[in-house]
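Enquirer: Several structures are given next for inspection.
Nothing in this text is a laboratory measurement; each read-out follows from the coordinates by a stated rule. Nothing here was measured: the structure is a model prediction, and the numbers come from that model. Cβ atoms are built from the backbone, for glycine too; each structure is taken alone.
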Structure I
Amino acid sequence: MQKTTSPTTPGVWPAFLNKFGAFIQGTLCGWDRLRLRGTLRHLFQPTVMEAYLNACRVLIKDFGQLAESLTLKVKAAAYATAEKLGRPLLYLPSSQTDQGELAEKIAQREGIKDGLIAIFSCVEPCLSYVVRGNRQTKEIHLELTQRKCLHFYHYYQHAQFGLMHVRVQSWFPFTVDISLNGRHWLARQMDQAGIAYRQRGNCFVWISDWGQAQALMDQQIQTDWSRVLGPILDQTHPLHREIARPIAQEYYWTASSTEYATDVVFQQAADLAKLYPCLVHHGISSFSCRDVMRFLGRRVPEKTGKVHAKFQGEIISDVKERPEGIRLKHSLNGNSLKLYDKEGRVLRTETTIDHTLEFRVYRTSERDPEGKLGWRPLRRGVADLPRRASVSQAANNRYLTALAAVTGTTPLSQLVNRVCTAVTREGLRYRGLRPWSEQDGRLLEILSQGEAMINGFRNRDLRSQLYPRHQLVGQQTKRAAAVTRKLRLLRAHGLIRKVSGTHRYVVTENGRIILTALMAARKADVNQLTKMAA
């Protein structure tokens with residue numbers, strides 16, 4: 001395959017593009033689905049909720065009456081909005097109904113391009129309050145627990161965000177969820193900028209100016225959410241000020257779930273159709289738990305190259321065949337990295353973050369905003385959305401880089417023949433590598449690990465993995481010299497190069513391709529190889 005980087009590919013690391021750039025028309029990196037949650041977060045503490053009742057001059061035993069009166073006002077506001085705008089308000093007897101599909105059908109049938117499409121009401125589970133009694137103290141108190149209540153879904157063709165919806169809980173603590181899609185948002189941006197495009201579902205199969213489209217997606221990350229979401233809250237939940245007044249609190253916005261997608265758009269569907277099965281096979285058969293951890297930003301100890309013994313999480317990789325194609329998914333503690341083929345021509349890598357504490361952001365402490373900067377847990381608040389986008393894009397890029405060497409038209413024997421043959425460099429002869437031997441195989445396996453591929457390695461990093469940790473006196477120097485000879489051998493074959501001015505080495509682009517191919521071949525079983533040869 002021709003190694004030509006596409007000129008319209010901002011935001012994607014070059015390894016994948018250098019190999020398949022001749023077949024790619026453009027790339028697009030940015031938000032896919034965003035779920036933003038508005039909460040009166042202090043009301044999630046029962047003691048504060050009881051203080052709220054006290055401010056309203058309502059006894060705990062009368063909590064139900066207060067909640068019911070506010071719920072009736074929320075319902076009345078929803079009906080009033082639907083009536084005012086002449087749109088339907090439909091009750092859905094099942095929460096399993098695909099509301100998005102229903103809204104799209106209504107919008108298409110009635111030609112709605114802007115404004116409210118419909119309001120759906122549905123009974124769904126939620127966190128809410130009940131009054132409980134304590135037999136020992138003979139007192140009653142409020143308890144936050146799982147319940148069910150009526151929710152209102154407001155579906156819009158929004159002027160800025162395109163197709164989106166707002167979900168309003170009709171019972172305390174009146175949580176609000178806003179779901180929007182970055183690709184629908186981009187379509188509105190491109191309409192205003194006069195950029196031509198062809199959109200299918202939530203992806204684009206052609207854009208006249210990929211660079212300008214990417215610049216518009218980058219603008220989404222810098223959105224002032226408090227300013228943008230305020231009018232939406234006023235429109236869909238006009239009772240929010242009355243509800244929040246007793247504790248003088250405004251709705252606090254968090255991102256309960258984010259999906260950040262990198263789309264690699266191929267010129268011809270046939271090229272992606274030929275490549276995609278190889279990507280899926282490589283992703284499910286070759287990537288280990290430590291690879292998944294590295295993709296999603298977790299460091300693997302350099303000394304062992306293995307998952308830390310104290311790691312308590314769960315790592316899952318699976319393949320699912322859907323009507324629209326095959327999906328490959330890697331999950332780590334509730335966050336995930338997925339690979340799709342969409343609309344025949346779009347290769348999508350997508351990072352989903354539901355649990356932010358797996359990541360870090362460089363910021364001050366919330367308790368001391370003027371204090372010292374440091375690496376602290378990533379927050380769910382919308383203030384950390386730019387960092388969330390950054391770590392998501394890095395995860396997508398690491399994954400695409402790892403997939404870059406998966407396939408090609410060159411046979412494996414031809415690819416590795418040069419490194420298995422003796423070479424002469426600067427008058428010195430270096431033996432060929434023996435990938436199937438235990439010694440060389442172990443060396444190449446260490447080089448193919450995530451930390452070595454991305455961050456590089458030093459002599460002592462290799463030494464700690466090739467030899468036992470407890471060394472006899474006098475052996476350390478000998479083993480360092482032995483690793484130095486191995487490094488010279490690898491450099492002679494062009495698999496690694498030295499970083500100028502440091503003691504660190506990195507794997508070359510050609511080395512990535514050869515190492516990935518060799519590791520895939522080493523891990524393949526007899527049945528797999530037989531099928532390939534058939």
Structure II
Amino acid sequence: MNFANLYRTFAIKERRLFTGAAITLIAAASLWGISVFYSTTVAEPVEGGSYVEAIIGQPATINPLILSDNDADRDLVELLFADLSELTETHKTNADQTIWNFVLRKNLLWSDGEPLTSDDVIFTIQAIQNSAVRSSLYSSWQGVIAERLGELEVRFTIRNPYVFFFDNTRRLKIVPKHIFGAIPFENLRLSDYNLEPIGSGPYMFQGFKKRKDGFIEEYRLVANPRSVLATPLIKNITLRFFEKKTDALTALATREVQGLGGLTIADLEKIQVSHQIFTLKIPQYYALFFNQTISSTLKEKPVREALAYATDKKKLVETIFADQAAVADGPLPGLMADYISATPEKDFNLETAKDILETAGWKIPDDSSDGIRAKIVNKNPLRLAFEMVVPRVPFLVQTANAVKEDWKKIGIETNLIILDPTEVVRTALKTRNYQILLFGNILNDNPDIFSFWHSSQRFYPGLNLALYENREVDDLLETIRQNPDPIERNRGLVQLQEQIRADQPALFLYTPFYLYAGPKNFGGMTTETIVTPAERFRNAEKWYLKTARIFK
């Protein structure tokens with residue numbers, strides 16, 4: 001008797017019981033099979049898919065030689081060009097670290113198929129060092145002698161030992177001599193290759209779309225088969241450009257684009273589509289820089305101490321960034337420095353701030369109508385009031401208003417001068433014409449902060465925004481960048497950190513995180529610290545949209 005005939009002999013109740021048992025058995029077997037499959041396999045990224053990211057702004061010169069602060073250009077350069085460290089097979093230095101030899105990988109090619117050799121490296125250095133090019137890297141490579149030792153070998157000679165020299169090569173994007181070598185340096189900005197670049201990065205230029213009014217709407221990139229890096233898993237990346245962030249957010253909401261970076265907490269609340277957020281850390285900080293050469297009041301250390309006690313940095317991080325930032329307590333962001341500082345941080349305490357000011361002679365006059373402190377200086381009453389220059393950036397304006405409100409509670413008047421960022425550079429940074437400046441510093445991924453705190457960098461284009469002078473700090477800064485012993489160097493960093501914090505030339509506030517929204521199936525983005533937003537693309541060849549399960 002076969003199974004069908006046997007099943008017909010069952011009573012209705014028996015059939016129901018049998019069917020239920022069979023379904024249960026099949027379901028259990030299926031679940032067991034799925035469980036075994038997932039326990040014996042892992043999801044691995046695989047090739048496939050296209051990715052579209054929104055960018056606010058416009059590309060202008062996609063050329064590492066003449067790269068500006070334009071984020072759109074920087075993003076494309078990161079995707080299209082490899083740096084010297086990525087092109088290098090081996091490197092070595094002499095005992096005092098004044099001579100560095102780099103040997104390139106074999107069979108390197110540009111995206112147009114031409115060979116990439118030491119000649120390209122030498123040309124890149126020479127172009128950067130030529131003042132006619134007006135390269136942003138000009139100061140970093142002055143005094144460096146570049147010599148060709150062979151088709152694949154280059155020697156750099158520097159005047160003074162510099163232990164962080166190799167880090168500079170990670171910022172040095174090499175350009176093709178066969179493209180730019182015949183162009184006078186004065187005319188580099190006129191070349192069509194600034195918008196149709198030939199590079200050596202993970203992706204290569206395919207084309208762009210431009211409106212009749214000249215606005216570039218998108219750049220289309222394809223995987224570069226000649227790249228020194230791994231073959232990208234995502235074969236096509238398109239960068240779409242928007243004039244306003246609101247337009248980019250709309251495109252994300254309507255799924256016209258898949259990714260968008262540089263988001264704020266307020267932006268995240270507007271995203272309605274399913275997404276995931278990547279939090280990347282940048283070695284930067286925002287601070288209030290005190291210009292003691294302009295304000296005699298700021299020369300008084302008790303005043304600077306009171307300002308520190310009266311600034312609620314934790315509240316700033318909580319209310320403005322929803323904890324997507326870290327409190328900054330010194331010139332080296334804690335997320336990138338390998339040091340321990342014993343100097344205690346000044347906790348927010350309005351009463352302590354008031355006591356310090358009272359002891360220093362700053363009192364609220366009996367006839368005061370606004371509660372602002374004053375004291376007699378040269379027989380004249382001097383009000384405790386400051387002007388603070390603030391770039392017109394939403395979170396910085398929020399910060400300035402919160403600080404102003406706290407300082408008012410201890411009897412300090414603050415007049416905010418809110419300017420467009422370009423105006424801040426023109427009227428404040430270049431002239432150092434400010435009492436207090438709310439501004440940010442972005443460091444490299446090493447603890448060399450010479451340009452920010454050495455006395456030689458007090459005036460533009462130096463970055464010593466507090467016009468800080470301390471001979472001991474100068475010596476430490478010079479020694480740290482020359483000392484090859486990491487233990488001794490770390491001791492110097494601790495001492496440096498503590499000395500600057502003790503002098504209080506600035507009030508360090510916070511380190512915001514870089515927030516990036518991507519689709520749920522997106523993966524491979526770096527979780528490491530990035531120096532600039534463009535470096536989110538540093539391992540773009542590892543980005544993926546699809547996975548497949550393989551046996552362990």
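Enquirer: Which structure, out of I, II, was distance in nm of label points 7 Å out along Cα→Cβ at positions 199 and 295 derived from, given a value of 4.2?
Expert: II
Enquirer: For FRET efficiency 1/(1 + (r/R0)^6) of positions 167 and 223 (r between Cβ atoms, R0 = 30 Å, to 0.05), find whichever of I, II sits highest and give me its label.
Expert: For this comparison of FRET efficiency 1/(1 + (r/R0)^6) of positions 167 and 223 (r between Cβ atoms, R0 = 30 Å, to 0.05), the top structure is I.
Enquirer: Identify which of structures I, II gives the largest calculated value of relative contact order in percent (Cα under 8 Å, 6 or more apart).
Expert: Comparing I, II, the top value of relative contact order in percent (Cα under 8 Å, 6 or more apart) belongs to II.
Enquirer: Of the structures labelled I, II, which one yields 0.60 when FRET efficiency 1/(1 + (r/R0)^6) of positions 207 and 495 (r between Cβ atoms, R0 = 41 Å, to 0.05) is computed from its coordinates?
Expert: Traced to structure I.
Enquirer: Supply the structure label, taken from I, II, corresponding to distance in nm of label points 7 Å out along Cα→Cβ at positions 71 and 191 with the calculated value 3.8.
Expert: Numbers: I: 3.8; II: 2.7.
Matching structure: I.
Enquirer: Still on this model: Work out which structure the value -12000 belongs to, where helix-only ellipticity at 222 nm (-39500 (n - 2.57) for each DSSP H run of 4 or more, over all residues; to 500) was derived from one of I, II. Present the calculation step by step, with values, prior to reporting the outcome.
Expert: Details: I: -12000; II: -9000.
That value comes from structure I.
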